[in-house]
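Just below sit the structures, each encoded as structure tokens.
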Structure I
Amino acid sequence: MRLPPPAAADWQFPRAVAGVAVLVRYAAARGVAPSLLLAGTGLRPADLDLPDRDVTAAQELRVVRTLQRILPGSGAAVGAAYRPETFGAFGYGLLASRTVLDAMELALRFIDLSFTFAIPRAEVVGEEVVVTVDGSGLPRDVRAFLVARDATAINTVLAGLVPGGVGAVLTLGEDAAELRLPVAELDRPLPTRGSPETAAAVCRDVVAPRRSRTGLVRDVQVLLTQRLPDGAPMAAVAAGLGLTERSLRRRLTAEGTGYQALLDEVRSSIACSLLGGRATIPVADVADRLGYTDPAAFVRAFRRWTGTTPGAYRAGCRFPRITGET
């Protein structure tokens, strides 16, 4: 039996803001102000309540560094706070799996929907499943914290999938951790909590936009989304990446794109999502969310992106044309 390799080769992928929220809640319960944990990230406490908000790996890593400095050695304790429900679509996929094996396979296939920095790999060795949580590629100052957090989170979530857990034994090290469980546990059924096919489809839908771009371009898109209400000024996004505007412009050109093109792409995607949803959101409110001070400017931009007006686009989504013979 072979388990699939993890979908992500390293930790530098965007992740949901819920992972940062776990860190902030853990620190807040110990008297640390959220604003202190978020200092230097460009994130505000209100951002933690937005379920569709993504953050860059660098933003979460900055929060980790602050937490490690204030509460050293707390990685394992933080990891124990994670539950499947913490992970959104990823957690739904785990809970909807038919067996422990199905859950492990889904976790590896969609590992870039998790919050992990230490990438796990799993293999069957004799009568055991060995999960290695490798932190060798992580920054030295937070490596032990992240290995302990991520390995403990994996152990905690895995144990919570079936009554009584899976009999796993966790061994933590400075640079890596190892989780061992009997191979027979892979066949254990999970309680029915949804359709595995639907859950996998949801995971694919969520991860697809993240995988469509890589590296710098992907991080720019994440920061653009965060800063849209303020107009997403290039200086703010560049600063969030530790770059000057000139350097950011040059690097985006080398990637075959530009700042305005990415801004239009992000705005267009969000606008279509808002206008095509079930809730009727006023055009002025959509314009405001996208950073336009004048709704008319948004309408002009939307026509340029799509060839139609926001009202016509919304009507088309509400009442799709039915074609064919009558």
Structure II
Amino acid sequence: MQKVCLVTGCAGFIGSHLTSSLLDLGHAVVGVDNCASGYSRNMESFIGHADFTFYERSITDKGLLAELKARHEELDVVFQLAAVVSVPYSVDNPELTIQVNFEANRDMLDAAREMGFSSFVFAGSAAEYGNEERLPVKEEYAGSAEQLSPYGVAKYKSSAYIEKSGYGCSLRFFNIFGPRQDPTSQYSGVISRFVDFGLSGEKMVIFGDGNQSRDFLYVSDVVTSYLIAAGLDREGRGPLTGIYNVGTGKGRSIRELASIIADLTSGPKEISFKPERAGDIKHSCADVSRITAAGFKPEISFDEGLALTVAWAKEAHILNSEG
């Protein structure tokens, strides 16, 4: 059955992939983005779609969900992805980060529940666990964690609020990568930056000693988890309530990652090391038993995802050079 879904952050890396998939599955999408960290180019494949409506708005706008519901009476699902997405930026702008990443989410959740939306899915983060040393990290560990940045604090407050409400769910994503992740942005992930370094013939830059590790998840698997959480996947699972880690359950060191990407891109092997950044965590690996029990299983391997990402980046480099 076709649903009408709100995707906030629809012009972002992940939001644009989610929007494309929802439209491909026959759902209608109301997209919201203030384009602070998203790009109109990410929406090129669906901006003219008959079932897509775009609003250049901020989730901090008071009464936004009620306004959209009045314009789109069948609106029934919320995917809340819009956020301040940079940890360093959050350190410099803590009040704005709390306003966007917690207060706006809280208000939207309350409005969705009051209006009877069938599901509400929030984009949580592994940053909610701080520098947790117990690996793999379980969802309950966040309650005793010390988050290392305003970004992590705000995401945790939102997840905790959702769990306490008994309505909606928070998907705590670990490190996401794939096509459309902008390597030139301060918000980009380490994989997109390494790929850009390699294709540009530059040395990889690592902040810290490179022994820190991450649990990397390909973007199409992220989309699958969103669909399950909202009850929109083909198997008819969900909607989910509560908090769920979403990752692979496997860690990769940053130094190892740099070496692999240097090979894939024929880039320099030498690495440039710089001081650690404030708010960065040492190791991150998810306990995925809860989301696995809900029916989620990553379909794209790490190596396959890297190959797809590098192939996309090579084409983008060619297009940019021609343009």
Structure III
Amino acid sequence: MLRYYHDAGKALYFNENGLKEEMIIDVQWFIDAFKHIITDELHFRGIPGTQREWNEYYKTGNLQDDLLLEIWRHKDEELFDYLKKDTNYRIRDASFEKDELYLQYHKKSLLNFMQRLGLLAAGGESHYVPCMNRKEIEKEFLDLIKESKSKSSVLIYQFEFLPFFLFFRLVVACMQEDGWNVLGNRGTSCLYKNAALFSYIENNIVLSVTEESIQLQVFCPIQGRPLETEKTCIIQGRIEELLNHLAGTFQRKIQYVRGFKRRTDKEEVISIDIKEHFLPAKDIPDRVIQMVCPLHSINDRHIIDITELTKYWKL
């Protein structure tokens, strides 16, 4: 019954450890709780917090826990003031964190549900809200990947329709994977508005998003150490498991096609433009080392090195 109400959009319920003991019966209340988190500069007046905390949040999506509490406290105070005016309501004290009427009382549960839905990654002293991240990926990282001698080609997942929020949910899902760690640089996480960098099984993983694709590339951070196909295939398999799950949670399942960019070079890195240059993996014949580009067989005719494209990926 609970799953039925969840599927019908009347409640939020997950039959999973850590979540199945509770359900949210007012979905709009939950939406409003998250909406308050993603407020902008014009709406945070009256909410305490240092300018440094606000600047960090608006630039990187990193939300300090004490600032989150102040945002929700501000909304709780508005509700408290509203209820005081209602003579038919017996007002309780303003111990917001102890009264189940208020957001702060439900902080742990709200964060658990928001993380489960990929809206944020909950932490101890801070939380990551990817849709608030405006930081551009540093050129030094792009150069590092470009100059690496042990990197894969860019594996591309092309979508007919790509909700940008799908990428955010994928990043949050990766942050919760055992053994997957967000790379750091000068004391900050390598999480950007259109890219995210992780380390896993001795390799670095780069995920990026464009208007119509999510892209994956793997490189070895240790100079001279070769990239191992077994490890890149493990990474690819897990990314596709997460993508398939996330794509299936929308009202209409989102479809994607896996493939590569037709014209490649050894310096190519993520966030490449694939318009009119996308080669679906299903169009690559078995046991072929080279092939003529199917879209440029006469004008601008060129040969595609299939081995170079696919050697680190299972097809």
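Just so it is clear, none of the values below were taken in a lab; they were calculated from the coordinates. Predicted model only: the values in this text are computed from it and were never measured. Cβ atoms are built from the backbone, for glycine too; each structure is taken alone.
Starting from the value 11, 44, 37, 7, 0: which structure in I, II, III was P(r) over Cα pairs in 10 Å bins from 0, in percent, for residues 131-274 alone calculated from? Source structure for this number: III. Upon calculation of Rg and Dmax of the Cα atoms in Å from the atomic coordinates, which of the structures I, II, III produces 18.9, 57? Of the structures listed, the value fits II. When distance in nm of label points 7 Å out along Cα→Cβ at positions 35 and 147 is calculated for each of structures I, II, III, structure III comes out greatest.
For the structures shown (I, II, III), distance in nm of label points 7 Å out along Cα→Cβ at positions 83 and 259 is largest in III.
Once mean count of other Cβ atoms within 10 Å over residues 123-130 is evaluated on every structure in I, II, III, the highest one turns out to be II.
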